[in-house]
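Following are the structures in question.
What follows draws every value from the coordinates through simple rules; no lab data is involved. None of these values were measured; they are calculated from a predicted model. Cβ atoms are built from the backbone, for glycine too; each structure is taken alone.
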Structure P
Amino acid sequence: MRILLVWPRNPRAVLSDALSCCEPLPLEYLAGALRGHHDVTIHDLRLDPPLAEYAATAEPPDLVGVAVPYTTNVTVAREVTREVKRLWPQVPVVIGGHHPTVSTEWLDGFAADYVVAGEGAEPLRRLIAAVEAGRPVEPVIGLAPYQARAALRRVTKPAPATLNELPAPDRTLLARHRGSYFHSIYRPVALARFSAGCPYRCHFCSLWRMTDRRYLVKEAERVVGELQQIDQANVYVVDDEAFIQPERMGELADAIEAAGLRKRYHMYVRTDTALRRPDVITRWAEVGLDSVLIGAESTADDELTGYQKGTTARQTRQALRLFRELGVKVRANFIVRPSWGEEDFDRLARTVDELAVDMPSFSVLTPLPGTDLYDEVRQELISDDPELFDCYHTLFPTRLAPARFYQRLADVLLGASARAGGSGGDPAVFYFSTDDAFGRMVQTVRNGHLGFPDPADPVTAAV
């Protein structure tokens, strides 16, 4: 069968494609599962032409899969399914991705026939087999007809060997875009996945719920094999938390060195994890760990306790010292609370300066679907627009006047970017641009109380 997998583009996103544009690794994993059995095409609408142009010259597909990667992509993904049905009315359409895995909200109105939740390789293979045989598709774990999406279930307690059983991603299908994918200073960049899940239960995070706090890992041999297929020098490791099992990570570092791999890695790590085994972090610095993302979230312990983070402000400072001594750059993320007043924004600005964070980033406290926080406050939210669940808009009433809240948030971004950059000319904030994309982002944040401007409207787009 001819399978077309589509990754959507959101032109209204605050964090635009000009600030981060990573390869659609989930679709490459699906393509890997179908390799050798079906003719698969991946169409990345951030870089490829509109589907109508593709349809004008390509053979019609037998099945189309449309990704709904994040809650903020729901609206554009819905538009893509409608375009697919307009172009190929008789072709079945399946949707899947992070959002359908954690929530069935906002899934009405899709021009879809099926929905996949969780790891999609096996459900997609099952669906294709049914379509080929002309059999009806009944709801099973990970797959349901679109009209029966309320009955969609996913694996809630994945087996430890789950990641080792997944096929390797097929990176050949997007070779044409390899030089265009980037993330912050990593240009170009490739994505890799060493593990999945997290044993902690942060109040604002859905990732631990997706695996019922189980931590799933790939064998070192599998990881090395996948890294050897990556030509890029920069690798963004997209694990929920890469260093939960320090002994394994030490062995993986040894295996990477033994294989002669020399790359620059960007990874997420908790501060307490790093401090528990600084020797493992040191070992990774030796084999290419270039920067880490730490969820500092706050330097106020009462706020950290409320987030159920399980770390302290003191650990954040200690971890920063450790990384600095090893020459590992730090992207520290801080949460901005809608309840903040002027003094809280002042404190955040001072904190970034005092800690000398290499590349800070900031996110407004957001009750993302699939989190404990969302379940608790769903009825209190001031908007039901999925595009506002982007961590740059508040979904709660603000203590400051809304216009002032967004002005202060924009000021924090500008203040951080105005600092002296890191070593080697690195930027002073994580998301930066070589053109005016960062400035446009700051302006959009400043106008957050106005909602999203219409990119097609020159009047509102210039607000």
Structure Q
Amino acid sequence: MKMAGWTMKAGGAAVGLGAMLAASLALTTSTGCEALSASCTQVEGEYEQAVRAEGAPGELDPQGAPQIAMALRMDMVNDLANRVLATALTETLNFQGTIPVSGTQGLDFSVQRPSLALELEASSACETCVRMKGDWGGDFGVTIPVIGRQSSALNGSVDWTVPLSVERDANGEVAIYFDSPAAVRLGAPRITGSIAALPSSWARTLEPALMNLVQERLADQVPRVRIAGYAMPDFGVAGLEFTPSLFKLDSRSNALILGIRTNLDAPGSDAAALGSALQLSEGQNVALGVQPGLIVEGVRLAMREGKVARRYTLTGNESENGPTYATIDNLQVGSAAGSAVPLGLNFRLFNHGADWGCFSMDGRAVSALKVEEGRVSLDLEKVEFSGSRIADAANWGAAQFVTRTQGLLSAALNDDVVVGSDLGVSLRSDQVSAGAGMLVLKGQGATTD
């Protein structure tokens, strides 16, 4: 479900500009702010107060309640991790050396063309631990005194408990690592192996010594491996910082949960409630969540930085000298109905400096977040005004602050944010909902090259 899987549609009935202008002029014979100085002063003061209330980026709290979240069932984690883990482990297990054997100076050996079939599962050893289990093998060769060079297929098993770790990486993503260097506190990997094609007496002698060497090599030389991550949506503003603030493996649901906090002044979600909101049902392995307040703060910041228009004409067109100033109040989330969640972007318009007087009005852009046939759509259904004198409702649906809000929400609930090492994710969505203060999208994900 790349962005092509998202659709954003504008709709709603237009309010006739001529009719509203006539109504406005009928309400007063005055023109300009000069004749309505008291009202203009009030409107300008209300606008300035609304802008001051928007706040600004603050300090980043690594322990703050998450504003963005992702849940991955372990089958999805495995799909993302298998290729990169197999590469790292294969490189480590393709080696040669000397096996210490009593009565000799040691026997030269090699392990070549190693192969692995491994799987990760949640472990109770620690809050972020996984258990890597599976089979491994390769071609074993050894030089035995008198007999000479001997070879055998090598077949065995691996059982290793390793913590996962998370941090923001150099690419600006929140990266998840298979943290093998930190596994030392949990004990050495358990390795078994058979080299049955060797003479039986030599096989019995060499197998335990070889397994000790393999165990040490895995514990000491497997690097920290980046297996997956979350690519932060592009808010397009300066001063935005973010950090992982929640990271755990839920052994009951066999899912990995990641929460991210920004330095924007938006609500976060309680960790316990978030775990429930991200709960994955049968047939689902990916959940994405975002706080609507974070989207609003992102758009407000873009407006303060001049990257989203603040001023408009009375008909909703962007204008550097427009008389109408916009502020955003909030993004309200309604109760889910079937496969849709209703949304209402509440905003205020302050008009001063135009021939038609000074006034303010409340607006609401009504949308629906839907899932249909595995695809997500964010449809703008209508724009409503209350207490307005003049406005073209249809035009205001295309105002920059409305479209930026839709764009950021679409980006946060899009499979582009889930990344592996050289892998992407295609998500067939089947559910949208609201929980723990977040909008949540769930579905069945698969890796893509």
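For structures P, Q, calculate distance in nm of label points 7 Å out along Cα→Cβ at positions 294 and 326 and state which one comes out highest. All intermediate terms of the calculation are to be shown ahead of the outcome.
Working: P: 1.1; Q: 2.3.
Evaluating distance in nm of label points 7 Å out along Cα→Cβ at positions 294 and 326 on every structure, the highest lands on Q.
Identify the structure, out of P, Q, from whose coordinates FRET efficiency 1/(1 + (r/R0)^6) of positions 238 and 374 (r between Cβ atoms, R0 = 41 Å, to 0.05) was calculated to give 0.65.
On the way: P: 1.00; Q: 0.65.
Source structure for this number: Q.
Tell me which structure, out of P, Q, gives 22.6 once mean count of other Cβ atoms within 10 Å over residues 174-181 is calculated.
Working: P: 15.5; Q: 22.6.
It was calculated from structure Q.
Which of P, Q yields 14.7 for mean projected area of the Cα convex hull in nm², for residues 86-285 alone, as computed? List each step's numbers first, then the result.
On the way: P: 13.5; Q: 14.7.
Derived from the structure labelled Q.
I have -7500 for helix-only ellipticity at 222 nm (-39500 (n - 2.57) for each DSSP H run of 4 or more, over all residues; to 500), calculated from one of the structures P, Q. Which structure is it? List each step's numbers first, then the result.
Values: P: -10000; Q: -7500.
Considering all the candidates, the number was obtained from Q.
Using the calculated result 14 for relative contact order in percent (Cα under 8 Å, 6 or more apart), pick out the matching structure from P, Q.
On the way: P: 14; Q: 23.
Of the options listed, only P reproduces it.
Comparing mean count of other Cβ atoms within 10 Å over residues 62-69 across structures P, Q, which is largest? Each step should come with its number before you reach the end.
Values: P: 24.6; Q: 20.1.
Result for mean count of other Cβ atoms within 10 Å over residues 62-69 over P, Q: largest is P.
Quick check on the output: 21.9, 65 is Rg and Dmax of the Cα atoms in Å, derived from one of P, Q. Which one produced it? Don't jump to the answer; show the numbers that get you there.
On the way: P: 21.9, 65; Q: 30.1, 115.
Working through the options, I get structure P.
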